[in-house]
Structure formats: C-alpha cells, structure tokens
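Enquirer: Pasting the structures in now, so scroll down.
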Structure 1
Amino acid sequence: MYESDANNARNFHTMPDHIKKILYLDAPDLIVEIDHEPIFSVEVSTEAGTGHNVFQRFARLAASVENNVPSFYIYPEAVIITRQNTAPRWDRINPLIFKALDDVMSIYNIPSLFYYFPTDFQTHNTASTSPNLIHKGLKYDPNRNYSGSPLGTDPEMTLMFSAMNEIISVVERHGVIKGRDKLLGKRPIIDRRTFMNQEFVRKGGTLTTSPLSAIEQVPTQYILNYLSQYENNQYQIGELLRSRQDTIIYKVDAKFRGDPYPGALAAIDYLKCREGKSFEERRYNLIMVWGNLTIDNTNQTLSIVSTKSTINDFVKSVQASENKNILSKDYNQISNSEISRYYMQVRYGSTYSKVKHIRVFSYFADAILFPDGALWRDA
C-alpha cells in the first residue's frame with residue numbers, strides 16, 4: 001500500500017485507480033478487494049488513545065466509508081505509559097471515537113466498526129503487573145508468520161474475523177454493490193454497533209471531551225464580519241458560508257503541523273456538522289482557527305493572535321508538496337519511468353501530491369483562519 005504521490009512518488013501511480021479513490025485523504029493499513037472491488041479496509045494502531053490521539057487515523061476511516069467501503073479500526077482499550085520516576089499506568093482510550101464512528105455509519109449506511117487491540121487491561125488493572133509490560137500491555141500474536149499483529153485468538157479478534165467473514169459471505173451472495181446495502185442489517189454488525197454504543201456510555205463518553213472541548217459555535221455573521229477585510233468592490237464572499245446560520249470553529253493554538261489535527265477535524269465534521277454525504281450537506285460551517293481565538297460579541301467578529309503559526313506555514317507546506325508536481329515539465333524532460341505518473345497527474349492534478357495534512361485540512365474545512373491570513377471556499 002503506497003500512501004500517496006507525496007510520500008512515494010516512485011510507486012503510488014501504479015496503484016489501481018479504484019484504490020487511489022480511497023487514498024485521496026489518507027491510506028489505511030490494508031484494503032481487501034474481490035474482483036477489483038474493495039470490500040473493506042483495515043486500520044491498526046498501538047498508540048495510547050487519550051485526547052485527540054485516537055482520532056489521528058479518522059480521516060482514513062472516513063475516506064473508506066465515503067467510498068462505500070466498510071472499515072475496521074483496531075485500537076487498544078488502554079496502553080501502559082511508563083515515565084521516569086513514576087509508576088507505570090494505563091492510558092485509556094477516549095470513548096468519543098465510538099460516537100464518531102456511529103455517526104459515520106448513520107450518514108453513509110456503511111459499517112465502520114471498532115475492535116480493541118488485545119491487551120492485559122481487563123485482567124491486570126494494575127499496570128505494573130501486566131505480563132506484557134515490556135510491550136506496553138499489548139498482546140501480540142506469537143506466531144512468527146504474524147509478527148507484530150494482534151493476538152489472533154483474542155475474543156475481540158475472533159469477533160472481528162466473524163464480521164469480516166459476514167461481509168465476504170454477503171458480497172459473494174449478492175455482489176459488492178447490492179451487498180453493501182445489506183451489511184448494517186447483519187447480526188454480527190448490528191451486535192458490534194450495539195457494543196460500540198454501550199462502550200461510549202460505559203466509559204463515560206460525553207460530547208464535551210477532546211476534540212470537542214476545542215470547539216466554539218458562533219453565528220456565521222461573526223465569520224463573515226471577520227472575512228470582510230478580504231472583500232472589496234470586485235469580490236464578495238460566496239454563498240456557501242452564508243448559507244448556514246451558525247459555524248463550528250475548531251481551535252488549534254499550536255505550531256502548524258499534521259497529526260493529530262487532520263483526523264480530529266474530520267471527526268468534528270461528523271460529530272457536529274455533517275448531515276449528508278458531502279461537505280455541502282452540513283448543518284454548520286466547519287472552520288479551523290490556528291491561534292489563540294477571542295470571540296468579540298460586541299462587534300460580532302473574531303480576534304486571532306499567535307506566535308506559533310502563520311498563513312505562510314500553510315503556504316510553505318503547499319509549495320513543498322508542489323515539488324512533487326511534474327506537470328510543468330516538457331515531454332522531453334520526463335523520463336520513461338515518470339510517464340505514467342505524469343499521466344496520473346494530468347488526470348488528478350496535484351491531489352495525491354500534497355502532503356496528507358494539507359489534503360485533509362482543505363477537504364474538510366470550509367475555511368482556515370490564521371492571525372495574518374485566511375483561506376475559504378465559496379462553493
């Protein structure tokens with residue numbers, strides 16, 4: 001699996017076109033297909049899932065489901081964190097991930113299922129007693145043929161394989177296209193969705209935890225007033241932003257970078273804004289602010305200050321990505337090994353040549369605001 005043209009210019013263009021369409025935001029670890037039709041994708045992580053972290057891979061899951069391809073997310077319920085001069089402790093998952101995945105399923109009617117990476121968490125609540133302490137409490141498969149894979153005999157993995165087998169069985173009986181419409185009604189998938197909803201409640205999930213703790217909801221007029229500095233007699237902000245009464249703002253007062261913010265932005269879309277399969281079908285605008293945000297209710301506008309990020313950080317990332325673009329070359333400057341890649345870029349432009357976080361930010365955000373500049377879409 002080659003992640004993107006930005007990360008693997010030598011090989012990405014060789015990926016089948018139907019696979020490229022799933023990779024337009026980010027690449028999952030595995031895509032399973034039958035007769036050139038993807039039937040599900042798999043994403044595996046062993047990271048600690050607190051705060052934004054569990055959402056780091058969310059854009060990959062969304063990209064799969066947006067293309068009507070079921071997704072499986074394997075992630076630890078908790079991971080042991082060991083720091084100098086402190087006893088080992090379990091770092092528990094942010095349960096908001098269960099609500100985010102359920103919202104994706106509600107919108108697309110395609111499974112997006114979560115399974116716990118096997119750990120000692122349930123049997124050894126005291127982290128220091130974990131038999132797998134050296135592996136952060138994670139339980140890997142002992143079979144050397146599956147080195148680095150989760151323990152395949154664990155009940156969570158058994159349930160996951162059962163759901164995968166159900167998808168394969170449905171596809172074999174009804175075909176990929178018709179089979180997709182039947183998946184959410186199948187018992188293994190219904191039961192898992194129920195389990196995910198129960199976990200959200202059991203683990204104390206709320207709609208005020210990270211990343212939703214980093215959002216503000218304001219009247220869209222505040223955004224329009226702020227952006228009016230970019231308007232003149234020849235240009236007015238378009239209808240897309242104006243069409244929604246309120247706006248959700250995701251605040252990031254940090255140095256401009258990628259993970260975990262792209263996945264968190266995607267999750268916020270589904271948790272708070274999205275009502276349909278396109279970004280155009282949102283109840284609220286979704287805007288990202290890089291900096292310390294102050295909402296000025298008196299003047300119905302915003303104030304943004306930052307010593308960490310500027311609009312030039314975004315622009316420089318775009319410019320760096322454009323070094324991967326070979327469309328400006330004359331034909332005699334293109335080596336034979338680059339011709340098929342050139343042809344891919346003719347069709348898709350620089351879509352796959354931009355780094356992941358630029359692709360995700362520009363896909364999900366209706367606008368991105370910095371203290372010294374802004375980007376937005378009119379339609």
Structure 2
Amino acid sequence: MKRPTHGGNLAWAAALAGCSPSLILDFSASINPLGPPKSALKAIESHLKDLIAYPDPNYSQLRASLSLLHPTLTPDWILPGNGSAELLTWAGRELSELEETYLLTPAFSDYKRALRAFEAKVKEYPLLDRESGVWKMVSKKEDREENSPLSSLFPTPHSPSDCGLLLNNPHNPTGQLFERETVLPYLEQFALVVVDEAFMDFLPPDQQQSLIPVVQDYPNLVILRSLTKFYSLPGLRLGYCVAHPDRLRRYTQWRDPWSVNVLAAAAAIAVVQDTEFQQKTWDWLPRARSHLFEGLASLPGLQPYPSAANFLLVQSEQPTPQIQEKLLKHSQILIRDCLSFPELGDRYFRVAVRTEADNQRLLEGLKSIL
C-alpha cells in the first residue's frame with residue numbers, strides 16, 4: 001500500500017501495524033479530540049429525513065449561520081464548500097491567471113495540487129535554510145515585530161498587479177502564528193492574497209490574528225476556513241470562504257452545484273452556535289499542548305517547536321519513517337511523517353495534540369523505542 005501524503009490514513013497504518021484500523025491511535029491528523037460535539041450529532045440525526053431532497057443551492061440558512069461567527073459580514077461575503085480543499089481549488093484557479101504565485105514553504109501539499117491543476121507558476125520562499133538548518137521562526141511575542149519572517153522573506157513583487165500570495169496562518173507544519181499587522185502590508189503589494197486559516201479557530205477570539213475583520217477593505221483578499229478540524233468532523237467535508245461577493249459568485253459559477261450535503265449543512269448550523277464546545281476546546285488546548293511539548297522535549301533526540309495550533313512539529317535525530325513504523329508495530333500509534341514536505345526530509349514529524357491520556361500514551365510509546 002502506497003505511503004500516504006496526508007495524515008489520517010488509518011487503513012495504511014493498520015496494514016503496517018497488523019491490526020484493525022479501529023485500534024490505531026491517530027496523531028497524524030490534527031483533529032480536535034473533544035468532538036464531534038453532541039450538537040452536531042443531534043443535528044445530523046434530526047435531518048436524516050432531509051436526504052430525500054436536494055440542498056438549497058444558495059445555502060442561505062448555512063451562510064446566515066456562518067455569518068454569526070463574523071458579525072461584521074453579511075451572508076453574501078461567505079461561501080460554504082465541500083471542505084476548504086474545494087474552495088482552495090477555485091482560489092488556485094484564480095492564482096493561476098496571474099504571472100506567478102509566492103508560496104511560503106514548507107507548505108500543505110494541497111496548495112501545490114491546486115496550483116498545478118491550473119498550471120500556475122509558483123515561486124517558493126523557504127522558512128527553513130537547508131544549508132544551516134536554521135528556521136526563520138519567532139517563538140517570543142516581543143521578538144515578532146522586528147524579526148518576523150514575513151517582514152523580510154517576501155520581496156516586493158516586480159509586477160504587483162500580476163502576482164499572488166498564498167499563505168496559511170497558523171502555518172502548517174510549524175504552527176507559527178503570524179500577527180495580522182505583519183500580513184497587512186502584502187495586501188497592498190499583491191494582486192491577490194489567499195490566506196488559509198484552517199487552524200485559526202483553535203485560538204481564543206482575543207488571540208486570533210484572522211484577516212476576516214479587514215476583508216471588506218481589500219477586494220483582493222480571500223480567506224479559507226475549515227469547520228472539520230475544530231469540530232472534529234473531517235468525514236463530513238465542510239469549510240467556507242470569505243471574500244468579496246463578486247468573487248464568490250464567480251467561484252459558484254465554476255463549481256458543481258450542491259457541493260455541501262444536507263447533513264453537513266445541518267451540522268455546521270448547529271456547531272457554530274455551540275459556544276460551550278468552543279470554550280471547552282479553548283480551555284483544553286493550551287495546557288494539553290504545553291504538557292505534550294515538555295514531554296517531547298524531555299525525550300532523547302527530539303526537538304519540538306513552539307506552536308499556536310493544535311499540533312507540534314518535532315525534529316528528530318533518527319529517521320522519522322523508522323520511528324513511525326516502530327510506533328505502529330509496538331504501540332499501534334500513528335504519527336505524521338513529513339516526507340510530503342520536501343524541504344523537511346526524513347528528520348521531522350508532526351503530532352496532533354490529543355487528550356492527556358492519549359498524549360501520555362504517545363510519550364511512553366516514543367520513550368520505549370528511542
């Protein structure tokens with residue numbers, strides 16, 4: 001079976017571990033371990049009767065519910081999709097119409113998939129210096145303004161009217177959070193800026209650095225959001241895009257109709273109003289992430305990096321495919337190797353932050369093989 005390029009491939013992991021997929025403890029997919037929320041499951045069950053009808057092609061109720069998360073926006077500024085991956089495809093199509101697209105690397109593999117699909121010209125700018133092995137990362141808040149990689153990494157485009165920028169925040173796989181003020185200048189310099197904020201909702205509202213509050217000031221800004229990671233609903237495939245209504249109408253003309261099924265729409269409407277689940281997640285994550293970080297840092301040959309998201313990037317002295325295989329065979333635990341990030345090679349892996357008991361099991365499993 002071919003090695004997966006994404007996390008969460010339990011069939012592949014189970015084949016390697018020699019067990020049922022249900023027995024695999026998955027740290028490879030960065031999904032909230034506290035969900036799915038009961039509100040989502042209840043909504044799905046109560047809307048099973050709606051399977052006999054097509055969804056509303058305009059998703060009026062869903063868009064209205066999503067706008068509750070962003071009170072300054074009217075529903076026509078929001079477009080739901082079959083996961084944020086679908087909406088990334090249409091953003092990739094737009095970026096391909098420009099002379100070139102600037103991409104911060106390492107980057108989520110789906111970015112290159114979307115750009116290659118439309119033969120976009122990509123110019124990569126690395127966060128990791130391959131020769132020195134030094135990351136252009138900032139872990140202390142007081143250092144960010146002066147040293148943030150965004151302040152020096154991207155040069156001013158030689159043809160601003162014909163260049164695009166694709167960025168994600170918090171950054172995957174490092175978990176680094178870019179402050180809003182460091183990104184804003186690029187909205188003046190690029191013809192189109194696409195920001196993937198798939199993990200932004202894991203930060204409490206007062207810590208988020210989302211560009212959604214300024215989207216109405218920049219018609220060249222597209223923001224992608226996911227609902228499946230925070231609410232632990234990856235199987236439903238649901239995300240949304242925030243951008244100028246004219247752009248969203250264009251995306252709607254490009255895509256197939258009814259891209260969001262009725263059960264996904266019902267679950268989304270329920271969870272965006274589930275403030276209890278949201279607060280529970282914000283209370284859980286910082287402590288769990290800190291304990292996992294400290295545990296990993298105490299193990300020989302491992303160096304975790306600070307993260308604002310619900311995952312940690314870890315550098316390893318040992319080849320990570322070997323660690324991954326040993327963990328599966330000895331402990332039935334799946335971690336995410338970083339081979340799909342060509343810049344990282346075989347000395348990095350990524351782990352999701354899970355419950356205290358799960359995190360402890362991972363640390364004990366790693367300790368037994370390192």
Structure 3
Amino acid sequence: MNTNQTEYVDTVVIGGGQAGLALGYYLAQQNRDFVILDAHGRVGDAWRMRWDSLRLFTPAKYDGLPGMPFPGDALGFPTKDDVADYLEAYATTFALPVRNGVRVDRLRREGGHYVSSAGEHRWESKNVVLATGGSQTPHTPAFADQLAPTIVQRHSSAYRNPAELPPGAALVVGVGNSGAEIARELSLTHPTRLAGTPAPEIPIRHGRTAARFAFPAVRFLGLHVLTRRTPLGRRALAKLATHADPLVRTKVRDLVDAGVQLLPRVVGVQGGKPELADGRVCDVSSVIWCTGYRDDFDWVDAPAFDAEGRIRQYRGVARSVPGLYFLGQELLFAEASATLPGITRDAAYLAKRIRTASGPTSVGRDVVEESQWA
C-alpha cells in the first residue's frame with residue numbers, strides 16, 4: 001500500500017468478519033461505493049485462530065449469510081475452519097472489496113465526514129460502520145502476571161489444543177461455554193480443574209434432535225422476542241448483559257463425568273500459584289483464562305459512548321453522531337445480534353438506514369493525494 005494517500009468512499013466498514021461481509025453484501029446490492037478494512041491477513045482468519053476443536057452451537061442451516069447458504073449437512077454443527085472457509089468463499093463469490101492486513105488505528109470525525117487512518121493511509125467517508133464484533137481485546141485479571149513464570153498461561157483466544165500445554169494439572173478459569181468446552185477437552189490428557197461459578201444451562205440436550213425441533217423456537221425467541229423493541233426484551237437484555245451466557249453443549253454433569261474437578265473462583269495469587277475464594281491454593285502447571293473479552297474503542301474519536309464506555313446507539317445507529325454505525329456486538333439489538341442469523345438481520349437494517357441517510361449511490365472511488373473532501 002502506498003503511503004500518504006487518501007481514498008474517498010461513501011462508506012467504510014471496519015472489520016471483515018461475518019458482520020462486515022453481511023453488510024457488504026447489502027451495500028453491494030445498492031451499488032454503493034464502499035470498502036471493508038480488516039486487520040487479518042486473510043478473510044476468515046479470526047475463526048482460524050480459535051482453538052482447534054471449536055464448533056458452532058447453531059446448525060449449518062442457520063449459519064449462512066445473505067445470498068449464500070452454508071454448505072454441508074444442514075443439521076450438522078460446522079467447525080471453526082468450516083466457518084473460516086465459508087467466509088472466504090463468500091467474499092470471493094460476491095467480489096466484496098475487502099482490504100486485508102489493514103488495521104485501523106484511528107477514527108475521527110472532521111466536519112461532516114469521517115477519517116479512518118491506518119498508518120499513513122487514510123479513508124474519508126460519509127459513513128463508517130464498526131463491524132469489529134464483541135471479541136476485541138482478551139480480558140485477564142490484573143493479578144495474572146503474578147503467577148510463577150513456570151506456570152504456562154493462555155487466554156482462551158490463544159489456546160489451540162492440549163498438546164501445547166506441559167504435563168501436569170491444568171486449571172481453566174471461567175465456567176462459561178468456552179471454559180466448559182476447553183476443560184472437557186483437556187480432561188482427556190491432563191488432570192483438569194475448572195474454577196468459577198457455573199453459568200445456567202440450556203434445559204435441552206444439544207445435538208441433531210435439538211437442531212431439528214428446538215433450535216427454530218430458540219432462533220425465533222432470540223431474533224424477535226428478546227429485543228430492545230419490547231419491554232420484556234429490554235428487561236431480558238439488561239439481565240443478560242451482566243450474566244454469563246448459558247451453557248449450551250457441555251453441561252456441569254458432563255464435566256463431572258469427565259473427571260473435571262470443580263472449584264470456587266480464583267481471587268488472587270499466593271506464592272506464585274492461583275488462590276481460590278475458599279483460601280486454597282492450586283498447584284498447577286498451566287492456566288487457561290476463559291475470562292472473556294472487553295470492548296476496545298479507544299481509537300475512536302467520536303462522542304458515541306457514555307461515561308462507562310458503552311455504545312450510545314439503537315439498532316446499531318449511533319445516537320447524535322450522524323453516519324456512525326455499529327454491527328456484530330453482543331446484545332446490540334437482540335439476544336441473537338452477535339450470532340450469524342442476528343448479524344444478517346441487523347446488517348439488512350443498517351444498509352437500509354445508510355441508504356436513507358446517504359441518498360442515491362455515490363460515484364466510483366478515487367485514490368488521491370491529500371486533496372480536500374468533496
């Protein structure tokens with residue numbers, strides 16, 4: 001990429017995962033002048049970098065983006081590599097203008113337009129969509145760096161498989177879906193302990209039968225009932241925002257049957273080892289932090305956030321900041337907003353809002369040297 005260049009487009013989409021691609025499909029249908037900027041080297045890499053055994057909870061029949069069904073067994077549960085390859089094929093099929101290897105390090109509003117910067121390169125646009133999702137920055141407790149250097153540590157975002165861990169006991173911290181699935185996998189090769197308060201459980205057995213009979217109802221509930229449009233939905237989303245997602249595939253009984261030892265939460269470090277809420281100290285050789293993520297919008301210079309850093313928006317449209325949109329974040333509009341079905345619905349809505357706000361499609365894109373916004 002040449003430096004000191006400014007490219008002018010109607011819409012910049014930041015993030016080339018499933019959210020950015022779904023929106024790109026709808027923008028392309030409008031013949032809109034847009035670009036999708038993604039920090040990864042290849043479409044789908046955000047999925048390829050997850051742990052090896054990861055599978056979706058939703059069956060393939062519900063995992064397609066607009067215009068292209070997900071291939072394979074409709075009632076099967078795709079692997080993370082299946083998803084990555086599908087996203088790459090999707091971008092190619094619809095010739096979406098994805099620029100890989102572009103990490104936007106600053107977004108600011110200048111007058112009536114936005115400037116997205118990646119090093120010395122700039123994109124100026126009427127609209128910007130932050131389609132970076134809700135898994136931006138891995139979160140670990142502040143005391144994690146006090147663990148003895150002999151203990152191997154991984155956040156779940158960096159964990160790949162049990163073979164990368166040393167022999168000896170493994171401690172998984174966090175009893176959400178990631179923690180439960182990783183602990184069950186580790187129990188096959190390591191003495192495994194799981195620390196934390198278990199999340200509630202979906203009261204059905206995950207699998208093909210559920211995919212056929214229960215998932216249609218769950219999907220409808222997540223898309224159309226638990227939304228910010230209804231009093232019931234607003235109450236439910238407020239509660240979900242402060243609680244872990246319910247366990248879907250791996251339940252507490254499965255963990256106990258696999259020999260996983262359940263422990264209280266980790267509260268600190270004592271003598272270089274994890275300390276539990278009951279005062280015990282864990283003698284382990286490795287720790288996997290399944291402690292979630294936090295949003296990171298420090299690079300966004302626009303008054304779109306409240307004092308706690310929460311997005312001020314409705315259905316992805318930033319309040320009081322014209323031309324700024326969000327897509328793919330957890331609970332953005334509905335319980336399902338971060339899932340593939342929810343992303344598709346939210347993307348269609350945003351595309352309509354962009355069309356209404358921006359008017360007719362714009363002229364073709366130009367690459368120019370530091371000229372004025374037209």
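Enquirer: Identify which of structures 1, 2, 3 gives the largest calculated value of distance in nm of label points 7 Å out along Cα→Cβ at positions 188 and 292. Show your work: numbers first, answer last.
Expert: Numbers: 1: 5.3; 2: 3.9; 3: 2.9.
Top value of distance in nm of label points 7 Å out along Cα→Cβ at positions 188 and 292, among 1, 2, 3, belongs to structure 1.
Enquirer: Name the one structure among 1, 2, 3 that distance in nm of label points 7 Å out along Cα→Cβ at positions 124 and 204 of 2.4 was derived from. Can you show the working numbers first?
Expert: Values: 1: 2.4; 2: 3.8; 3: 5.3.
Answer by label: 1.
Enquirer: When distance in nm of label points 7 Å out along Cα→Cβ at positions 52 and 172 is calculated for each of the structures 1, 2, 3, which structure yields the highest value?
Expert: Numbers: 1: 4.4; 2: 3.8; 3: 1.6.
Result for distance in nm of label points 7 Å out along Cα→Cβ at positions 52 and 172 over 1, 2, 3: largest is 1.
Enquirer: Supply the structure label, taken from 1, 2, 3, corresponding to helix-only ellipticity at 222 nm (-39500 (n - 2.57) for each DSSP H run of 4 or more, over all residues; to 500) with the calculated value -6500. Display every interim value, and only then the final one.
Expert: Numbers: 1: -9000; 2: -11000; 3: -6500.
Matching structure: 3.
Enquirer: Determine which structure produced the value 14.2 for mean count of other Cβ atoms within 10 Å over residues 108-115, calculated from the coordinates; the candidates are 1, 2, 3. All intermediate terms of the calculation are to be shown ahead of the outcome.
Expert: Working: 1: 22.9; 2: 19.6; 3: 14.2.
Structure 3 accounts for this read-out.
Here, each number is a calculation from the coordinates, and none is a lab measurement. What you see is a predicted model, and the numbers here were worked out from it, not measured in a lab. Cβ atoms are built from the backbone, for glycine too; each structure is taken alone.
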